[in-house]
Structures are given as C-alpha cells and as structure tokens.
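Multiple structures follow.
Readers should treat all values here as calculations from the given coordinates under stated rules, not as data from a laboratory. Values in this document were obtained by computation on a predicted structure and should not be read as measured data. Cβ atoms are built from the backbone, for glycine too; each structure is taken alone.
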Structure I
Amino acid sequence: MMSNDVTLLAIESSCDETAAAVVRNGREVLSDIISSQIDIHTLYGGVVPEIASRKHVEAVVPCVEQALREAGVTLSGLDGVAVTCGPGLVGALLVGVSFAKAFAYSAGLPLVGVHHIDGHISACYIEEPSLEPPFLCLVASGGHSHLVRVADYGVYEILGQTRDDAAGEAFDKVARALGLGYPGGPAVDRAAREGNDTAYAFPQAKISEGGYDFSFSGLKSAVLNELNRQRMAGEEPRVSDIAASFQRAVVEVLTEHLLAAAEETGIRTLAIAGGVASNSCLRERLETACAERGLTFIRPRPVLCTDNAAMIGAAGYYAYLRGVRSDLALNAEPNLSLGTRERRYHAGKQT
C-alpha cells in the first residue's frame, strides 16, 4: 500500500442516477453528489434508457463541478479519475465513460475503469472504515443478485448469483402489478409494514444444483397469478398482505443463503450492498440473525446502497493501488461480468 494520500474524482452513470464524488484513500468521502431521475421515470413506471442517457448528458458536468467545489479540491489536488464502465445501460454508461476519458486526458490524470458491483461491495469500506477482507457480501439490486466471498480488495469469488430476475427487478415488477409505483423496492417496503407477511405462502426457489444461486421469476409469477385470481373472482386485492408476503419470501431466501455461506466458509463478517440492502425487513432480519450467531454485520446507510459515485471512488482506489490503469480505448460494457473485470485487474492492466 502507498503511504501518500490518493484523491480520486469518481463518476457513476450506469442507470438513472448521475453521480460524482471526491474520495480520499478509498474511505474518506469529501463530497458525494447524486442527481436522481426518479421523478421523470416514475411517469413511465420504470427506467426509459434513452431518457436516462439524455439526462446524464445534462447532469454530468454540474455534478462534477459541485463535487469538486464541495470537496474543496482543484485539478492539481486530484490523483486520478475512476468511472463505472459496466455493467448497466449502455447509453447511460457511455456518458460517464466518455466524460471521464475527456476529463482525465485534458487534466493529465490516470483513468481507472470500475466494475459497478465492485463499487457496491466497496461501499462497505466507507460505512465501516475498519473493515478488511475476507468477508461475505450479498449484493442485491435492480439488476444484480450476487453472493460474493471477498478474498481481498477487488478479489472476488462468486458463490451464487441470480438465474433469472434479480431481487430488485422482482420488487419493481411486483410493485407495478400492485399499483404501488416506481421505484418498486421502497414502495413494497412501505406497503408491507401494514400487511400480514404470512397471509400468502408464496414459493421460495431452492436450486439444488446451484448451491447459493437465486431465482425470483417463479415468485414473481406466483404473485401475479394470485392477483389475477383475485381480480377474476371479483375480489379486492389485499395489497399490503401481498406485498408483505412477497417481501418475506425474498428476504428469507437472501438471508438463508448468506447465513449458510457463512457457516460453510467459517467467515465471521457479513455485509450487504446494493439497492435492496436498504430494505428494512432484510436489514432487521440479518441484524437479528447475526447477533444471535455472534457474527459481525455491515449494512451501509441507504445513500450508499443506491447507485452513487462514492462507492466507485472506493473501488477505484484499490484498483489504483494495484496499478490498474485504463487507456482511452476504455468503453462501456453493459454485460460486463465481475469475473471478467477481475481477471483484467490481476493482469495489472485494463484492456
């Protein structure tokens, strides 16, 4: 590790938040600016990729300017630029990557491409500055559901991942069917507080040959089928009970997989990350379970669970220390796998 401070400008634009942050030494957040597009995408019931890209173009410069201003950092105080290069919406990613390349080139700064999931995991270092690998991390968001063993900084073993819908995607689709609006995760969470989570016995997928893999499409379909049954029978859907029962089914699977992996690996520190990590039921269930088992539980505050640039600065810092540098050929990779990016990291160079 280097003894001198490393200060990075970080940029995130993988979906519908334009974000810029200034992060020092991977854990000290000097500024973290997020420009959300929720209001406009709510009109359509979900993210419209073309609109998201256009809004990123409008917001990226003001976000960066505000991040530098609030951090009190000038170009001469920066050591590099970190940017999300995948996975995500290709148009949205391209805005951030293109800006970061131009900014780094004009300022004569090193450029570091960062994997989005690497960023979510690294948010845990910001939340708990004393955290060090190894630990287990459950990454659950609108596009991803991964159970990861963090062997070292930026070194990951994927123990399980979704076979179909991600957990957050299932939340969004169920929320839309229930008429709860967008974004679906917080809406279902709120509705579930008023409901009975044992009112419906929705299925919890168990993939015997997949170990810790997840599957939420069957659960989603079961909820939609129950809604259709009630409507065809002329019944008024019990929205809160359905939301609570659906949420319980998701949370129980996520919790069981993470705790089982802890028991098998003997790792005593568990963490959650990603948008679904803000779910109050998941946080409470894991907090209680970890306390009962004497396990350390790390749960980033909600602002660090959403897409943000501070987490990209944290991940970028450890990549920077490993000597990772991206050239101007860096491109948006919408389907980038965590394993692919890590192999490039181990090579000490991104191609």
Structure II
Amino acid sequence: MQHLTDTPAITAIGLFSGGLDSILACRVIARQGIQVRALKFVTPFFDHALLDQEQEYQQEVQKKYGLDVELVDISAGYIELLRNPSHGFGKNFNPCIDCKIMMLSKAKEIMKTYGASFLITGEVLGQRPMSQRRDTLNLIERDADCRDILLRPLSAQLMAPILAEREGLVDRERLYTFSGRSRKPQVALARDLGITDFPAPAGGCVLTDPNLAARIRRFYEGLFLIGKDEITASDIRLLLLGRQFRLPGGHWLVLGRNEEENDRLNQLCEPHDWLLYMPERPGPTALLRRGNALLTNLDEQEEILRSVTGLIIRYGRKIKGKLPPGEVLFQKGKEQTMLQATVLADDVFQDWIV
C-alpha cells in the first residue's frame, strides 16, 4: 500500500512575465502544494538584459515571491516570427497572439523535462481587448496545442475545467473568477498572499512602443542594406541603442550618446563591423554595421569614412564653444588607422537620422 508521503510531487510550468498577474497565478497554484517551475521568456524586445544577471534575478524572484524561475531565450524564433506572424500585428509592431502561442508551445516542450502535468498563465478574461478575449484565448490554446493542459488560475472558474482540475490535481474551488480591467481583485489577492513588492502595470515589450516599433518595422521592411532574412538578435539590440543613421547607400551607423552606450557598442561590435572614436577627446563611439562586408568599393569607403568621422566630431565635446578638427581612430577588424576629421554640417546629415 502506497503511503501519502510516497506520492510523487505534482509539477506545473508557469509562464512568468514578472508582472503581478503571473506572480499571483504561480503562487495560487503553489499554495495548493504543487511544485511550480516558472519560465521567464526573453528576447531582444523584452527582458534580454536579464541574461547577463540570471543568478541575481533568480535570487530576487525567490526572495520576493518564493518562486523558482528559469530564463528561456527565444530570440531566434521570435525574430523569425516577426517576418510574417500568422495572426498579424497589434496597434504597433506587436504580434501578441503569435507571441503567446510561441511561448506556450515552448513551455509545452519544457513540460517533459520537469515531468509537469499542466501549464499556468496569469491571463485574466477580458483584461486586454485583443489578446484576452474568450475567443482569442481559445484560439491561442488551439494553435499552441495546449487544450486541457492550460490553466488560468485567476479566471479559471469562468472557464471549463481542465484535466488537472477534473482529476483532482488542482482544487478548482480555490481558483478565481477575475475578469475585466480592474486591478483591485489582484491587489487584494496579493495582500492576502503577503506580496507587497510588485511592479506596477506597464508594457515591457518595445514592440508596443510607437516610436521604437516604427523603427523596428522599418528595419524589417528594408531600412538598411541588411535583409530581413539576415537579422540577428545582436542587430535588434543595436537597433535599440544610441543615435541611428541611414547613410547614403543604405549603410547602418550607430553613435553612442554617453559612456555607457559607447561601452555597449564596443560589446556589440562584430568582426565585419567598423568601430570609430576619438582617443583624445570625449565623444561618441561609432559602429558601422558590416562595413567590411558591404563596403568593398574604395571610393565609397572613403566617402562613408568622411561622413562617419564628421559625425563623430559633430557629436563630440566642444572646445571653447567650437568643434575643431580632430583625430579619429578607425578600427577595421584587427587593423587600426588614425584619420583626420572635420565637422559635418547639420544640413548634410539631417535626412540620414532614423
């Protein structure tokens, strides 16, 4: 006869955005004695920087919310998704429905790793006009092939019970009937669970930001010489950084606006890129993406170098109120050359600003 203590622990996989709803959904299931493994998906469009501090983030989530979280990088698939999302875009360049389908599909794969019985999300029926309508939630379940294994604890009693509820793995009576846009029920539940430190509602995805989304859309539509089939996660991180320029011929230049951005440009520099800066005067670092590969004509190289070095002088620190000529170090692979540069007039490059 099997004793209760010999019964294997039930495990669930929770999609964890870090927002209050996902925190609550995971905690509601965890307090039923179910082991919850939280997955935090990251892409260059949201939360990618967490990969540089994964251990610290995991410790913070465990300390604040008592949850074990794992970062899952889905950058490559997400960049591919943006080329042609099956369900189109939201108000800006945000493929919210396809995004959720992708995450659930990936989470379903990971279920096998942990021997999990079902999935959890923090979705609330009717909270968002596009992605959390009942018909859309059903569509997402269908296309992610998650029917009967996807539990939405905050609205579960407004929906048909899933297999885990019918089999008694989850006590349906301890789930909720939240709906609509009001946050009051969530805040009250957080208080009941002893959660006091949680983020305010905010869109963390840059694809919902009108200005950045427009820039990313133009990138996918051929803003620069780089084709949409060649876009990488590093390209997206570069696109969200500094001052952006489309130089004559479609070449892509980024200037750092401060020391931190200059450091990031150094980190994002790849073997085919050009990197330029003034060693003896404060000013921007410039990164010309794939200069070695795309600039093979010597006359065009010289013209582009004059433009880039002129921009570096233009955005460098003034000396006695002026922008005198200066020396710019040009790094091309392992080669380094010092170039003499003079300021580029504003009317020359205004149309190049992205």
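From I, II, which structure was mean projected area of the Cα convex hull in nm² = 22.1 calculated on?
This value belongs to structure II.
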Of the structures labelled I, II, one was used to calculate helix-only ellipticity at 222 nm (-39500 (n - 2.57) for each DSSP H run of 4 or more, over all residues; to 500), giving -15000. Name it. I
Here mean count of other Cβ atoms within 10 Å over residues 78-85 has been calculated and equals 26.0, so which of I, II was it run on? I
Structure responsible for 24, with relative contact order in percent (Cα under 8 Å, 6 or more apart) calculated and labels I, II on offer: I
Hey, distance in nm of label points 7 Å out along Cα→Cβ at positions 142 and 318 derived from one of I, II reads 6.3; which structure? II
